[in-house]
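See the structures that follow.
Any read-out appearing in this document is the output of simple, stated calculations on the displayed coordinates, not a laboratory observation. Quick caveat, the model's predicted, so the values are computed rather than measured. Cβ atoms are built from the backbone, for glycine too; each structure is taken alone.
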Structure I
Amino acid sequence: MLRIGQVAARSGVSVDTLRYYERLGLVPQPTRTQSGYRLYEERVVERIGFIKRAQRFGFTLEEIKRMLSLEIADPRTCEQVLKMIEHKLEDLDQQYEQLKRLRRELSAYRIACQRAIAGRKGCPVMEDLILPQRQSGGRAKKAPKRSGRKT
């Protein structure tokens, strides 16, 4: 049996994280000594390792909790896990597309800044970020178009 500090050290999580996992039902409630110390079984360290590895793939704690409730030997388990993986892949694809759009926008801003610096002009990025926020007659002003900037 391991005390909470030992489990935390072996699994690479904080004591607070371990207590949080307990509250969420990700790890079983430990037995307690007469003085109230938590005592965990060795397998809790492996379970926390599973949680951390699943988080690395982007699974939420709620999704991980669902996985942990599945029986490894049940043939339907793999079907359920497959659905979760496919859903996670769809999420990642959407995030990837969003990151590509953001990268294109930031690259265009970089070029606009470089041109402004070379021409000793005001910052076009700040104009683009500030001007749409200003209200004029109930409508937001649009930032002036800049030549050479791709969006």
Structure II
Amino acid sequence: MSESETVTDADIPDLADHPGSFWKRFRVTADDLDGFHHVNNTVYLKWLDATVWEHTRHVGLSEEACLELNRGMAVARHEIDYLSSARLEDEVVVFNWVSLNDHRLRASRRFQVVRLRDGQTILRAKSDYVCTNLTNGRPARMPEIFKTAYPVTFPEQE
């Protein structure tokens, strides 16, 4: 994709590794940069988290709904492969897929971050989650809505 082309929302799903993603767009700002004028690694993690929260709200599980259920999905582990970088004013899209939901305690998501000016994947990641009782912080069985709202759209490779 050339720099003169503008990527529309309709074009974005074609950039994903796998169909069925939920995605969110971001534009790099000066506050996102590190001392080398690249996006700081912590910003990518912030973008992954923001995409997860937008997806969570999209499926009907706002922060308030989770508080009422006294359940949330807490991160147990992140694996991040940084493949390239983004710079000031770049636009990126974060794709995410539910890759595991055991309908009891555990779920996982896969992520892909694509730099839109050239369509290059600059990051791939996986995050593992545990359903948690929000009052005491201990693992707790998933409520029914967590089982149905988070269908697996990109299954883990066996």
Review point. So helix-only ellipticity at 222 nm (-39500 (n - 2.57) for each DSSP H run of 4 or more, over all residues; to 500), computed for just one structure, reads -6000; which one of I, II is that?
Key: II
Check your understanding: Can you tell which of I, II yields 1.8 when distance in nm of label points 7 Å out along Cα→Cβ at positions 8 and 32 is derived from it?
Key -> I
Point to revise | Which of I, II yields 3.8 [distance in nm of label points 7 Å out along Cα→Cβ at positions 16 and 128, calculated] | key: I
Check your understanding: Thinking of I, II, which structure, once distance in nm of label points 7 Å out along Cα→Cβ at positions 96 and 112 is computed, gives back 1.7?
Key -> II
Exercise for review: Taking 30, 17, 14 as the value of semi-axes √(5λ) of the Cα gyration tensor in Å derived from one of the structures shown (I, II), identify that structure.
Suggested key: II
**Study point:** Comparison of I, II by mean count of other Cβ atoms within 10 Å over residues 72-79 - largest value held by
**Key:** II
Study note, to complete from the structure: One of I, II was used to calculate relative contact order in percent (Cα under 8 Å, 6 or more apart), yielding 28; that structure is II
